[in-house]
Structure I
């Protein structure tokens, strides 16, 4: 069993997770000003990625550049992992391949202090990606607990490159933000990522 094998029903039963759907979960954040060169770069990539229309193209041309820009805006003080095995608890099925992970530590040798798991939706079906994303978020929470990291919230994101949906795990509660963000407004997406990371980074230092 691996992250991609989970269903929402299985997650709620195995881990005692409650899932709530809400609106306006992440709308209070200030919108950042994103580098004009990056916006132009992304605008050039989007039509090509959509024309190729493969998950690999969207990952390389849209998703990865957005996350790299997030890292740049945070002075490269976070870690960004792509396409790695994240094996935390094999007995519980919390193992397998992750599309992207963001950690609060700047070192890139291994994953530590994970705070955001991002799943690329398969076949453009965002809802099918929720279970995998939540499983990875639970694994991140378990790793932080075992490492003694002061990370209260774990965040998730499911995207098909065009639509971006954010999630939050606190204790045994997962909140799915029903407000979808779109890549034609990358400033909003990037602002959410940066704000979430900053909030947990500040808490971790307390």
Structure II
């Protein structure tokens, strides 16, 4: 499949204890840097009483529509130790995502300190395990880059447009207001073909953005 990549299937959290410290590895699939940062802030808010919330993510730096089909995306890779000793938390967490060859994914490891210092090596092992366990809990699947399309048409053509959309099997939502609006999530490799089909079916009486 064109531009296929590996990512996590869903949000998940894995937890375990090491010498009294509790670790929670949260992971989620995301498509943008903004979505990754939003997830990090969400976890930090939910676990504001934790000693540390260590983030790591691998996300495309630009929109899929900005790349030529078949080209590899530029990945934004980020991690932070969030107050843990330098190199003991964020980098080990990010290394797991790299080694598992998953992207479009964000991880946050929450730690509640249990009173025993684990040392740099112990911390690195614990943060790595938290991300590994989180990824395993979420599951890994093969995905293709998608982009959002907005299709608007008059009521007279709405049945035809909906029929074309349904025949492709893409995800969509429909809103019947003054005009009919369809919000689609389309694999990047199929966008141009769908545009042509919609324009042909309506003799160009459709707005596609």
Ranked by Cα Rg over 2.2 N^0.38 Å, for residues 134-173 alone, which of I, II sits at the highest value?
-> II
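Check the numbers for FRET efficiency 1/(1 + (r/R0)^6) of positions 118 and 198 (r between Cβ atoms, R0 = 25 Å, to 0.05) across I, II and tell me which is largest.
Looking at the calculated values, the largest one is I.
Please state which of the structures I, II yields 9, 30, 24, 18, 12, 6, 1, 0 when P(r) over Cα pairs in 10 Å bins from 0, in percent is computed from it.
II
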Match the computed value 4.0 of distance in nm of label points 7 Å out along Cα→Cβ at positions 22 and 54 to one of the structures I, II, and report its label.
-> I
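Read-outs throughout are calculated quantities, based only on the coordinates presented, and are distinct from any laboratory measurement. All values reported here derive from a predicted model rather than from experimental measurement. Cβ atoms are built from the backbone, for glycine too; each structure is taken alone.
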